[in-house]
Structure P
Amino acid sequence: MNIFLLTATLGDKLDSVFYNFDMLIFGFFGGIQSTFMTGVAKFFTAFGDENFIIPILILGIILCFFKKSRKYGFSIIFAVIIGTLLTNVIFKPMFLRIRPYNTLQNVGDYMSWYTAAGRLSESDYSFPSGHTTGAFELATSLSICFAKDKKKALSIVLPIIAIGTMCSRIYLMVHYPTDVIGGMLIGVFAGVMGYLLATAVCKIKVLDKIDAQKLFKKINAKAGTAVIIIAIIGIFCYSYIPAINEGNAQVCAYNEEYDCLNAARVNDEKYPPINGKEYCKIHWKQLSGESK
């Protein structure tokens, strides 16, 4: 037996304590599965993918150079940094929760739902949901900005999208319901803190001297907004198109306590093959002797 699994983790405790709750919610989403709903789920899950979050972060950096949009830019930056640190640096390594499609392989109903949803897979730990964190950190920080600027429609739409992303992760069976609840709480916290820090930073007087708008005097507010919208649509397409075929990913070669269905890190210089076999992040680090 692998030495890393001899001691019960916080993730194992979540599995046992919330088993009935998680299976109840899984059952609900499994009951509404259809080709159409799977397409909808893949659409919403793209809003939390790193291929969406990272380009949005870059967009946020650009927005910081314009006085009128600086608050939005810094809100995005701080929210993403806080959410990423809490989710990927602190909580995932702390809980070490294995993905449900690995731990529930003996539960026939779950595996049939997982297969029907397309058998998507990730390469890391399960709690909390990084996609949910990403969607809520952006939705929360930007919704507060829009609400303060009296743009109520946008302040309402973003949380709806985040909720859609959260539900999509359960529908696709790649996260326990408790994973997405954790991701939502972290995302909301990160979003609020991101906005508060952005507000504080924007009060620094020296930043008032920096305004790229002066270099683009001929671009009015409507044109600038149109450019941002087009950029966001392009970023979304960049994250959504790969998500359509994610179920075809090569899975991890680990097959001891369970047949790992995590996505293997193929052609990744950071995670090279071990004895000619490709592994997910978790098992590559275990087998190579690196810490989790």
Structure Q
Amino acid sequence: MDRPALADFLRRRRELLRPEDVGLGEGARRRTPGLRREEVAALAGMSVDYYTRLEQQRGPQPSEQMVAAIARALRVSLDERDHLFRIAGHNAPIRVRRDEHVAPALLRVLDRLEDTPSIIVSDLGETLVENRLAIALLGSTAGLTGPARSQVWRWFTDPSERARYAPEEHEHLQRVQVATLRAAVGAAGPGDRRAVDLVAALERTSEEFVATWALHEVASRWSDHKTFVHPELGRIEVDCQVLLTENRAQTLLLFTAPPGSSDAEKLALLGVVGQQAFTP
């Protein structure tokens, strides 16, 4: 761990960011450039004291998970992320097509969608980042571990996952998810077995998955129409728009409704209703 280099990098990257770059209001006049330490700490999900000690060259070595969280909070590029890992005393993650580092371009868009439920997912349906309204609409899944991180796994193993969607759309959604998973398997590069392993686990677990997989349908994520079933607000019909990275390994999903519709009113109410009991 190179404490001076780590402290300098964190401080300089923090000073380059503006509040609007990470979806924060500018607020009162700032005496120093960039974000405040407490803002970076909040974005990374760590204590202000811990982050402050890192910038002051006196903190303990952060874990790999914490380094990854700081990298996302500071909106660094992939090269900068690898550098951050090295000066923090860790090996940089192996670069494969599928990467836990969220594309900065997608994050910049997400940061500006304060009034629109939005999430960033991997091609395996793993939630990487979710905004406040997405959590209110769907519950938080970003903190799940193991196979449960994947929506297609939860679809075939956890009844509460399907309960979030209108029953008449289940068959369509199921085929779309399995077709998307097959596309991810086909695009997996050397050394990337996560998609293959997920398929194998599902085949051992769900006969229903085996039957759907046998259809051999292949598709990438596309814009769609969905009906969610919220425990407080009931049915909410939305248009799901997608924005993909160049290699299609990550997707930004935006859920909107026509202005003036009852569904748009329900989306507006999400900020008031909050997460309630719809978080796993």
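Bear in mind that the values in this text are calculations on the coordinates, not laboratory data. Note that the structure is predicted; figures quoted are calculated from it, not measured. Cβ atoms are built from the backbone, for glycine too; each structure is taken alone.
As an exercise: helix-only ellipticity at 222 nm (-39500 (n - 2.57) for each DSSP H run of 4 or more, over all residues; to 500), calculated from one structure in P, Q, equals -13000. Which structure is it? Answer for the origin of the read-out: Q. In terms of Rg/Rh (Cα atoms, Kirkwood Rh), for residues 124-195 alone, the structure with the greatest value among P, Q is P. With relative contact order in percent (Cα under 8 Å, 6 or more apart) computed over the structures P, Q, the top value is the one for P, the highest of the group. Supply the structure label, taken from P, Q, corresponding to percent of Cα pairs over 17 Å apart, for residues 20-115 alone with the calculated value 68. This figure was derived from P. One of P, Q was used to compute Cα extents along the principal axes in Å, for residues 148-251 alone, and the result was 51, 28, 28. Which label is that? For Cα extents along the principal axes in Å, for residues 148-251 alone, the value 51, 28, 28 is produced by structure P. Upon calculation of mean count of other Cβ atoms within 10 Å over residues 44-51 from the atomic coordinates, which of the structures P, Q produces 22.2? Among P, Q, the structure yielding 22.2 for mean count of other Cβ atoms within 10 Å over residues 44-51 is P. Each of P, Q could give FRET efficiency 1/(1 + (r/R0)^6) of positions 140 and 204 (r between Cβ atoms, R0 = 30 Å, to 0.05), but the derived value 0.85 comes from P.
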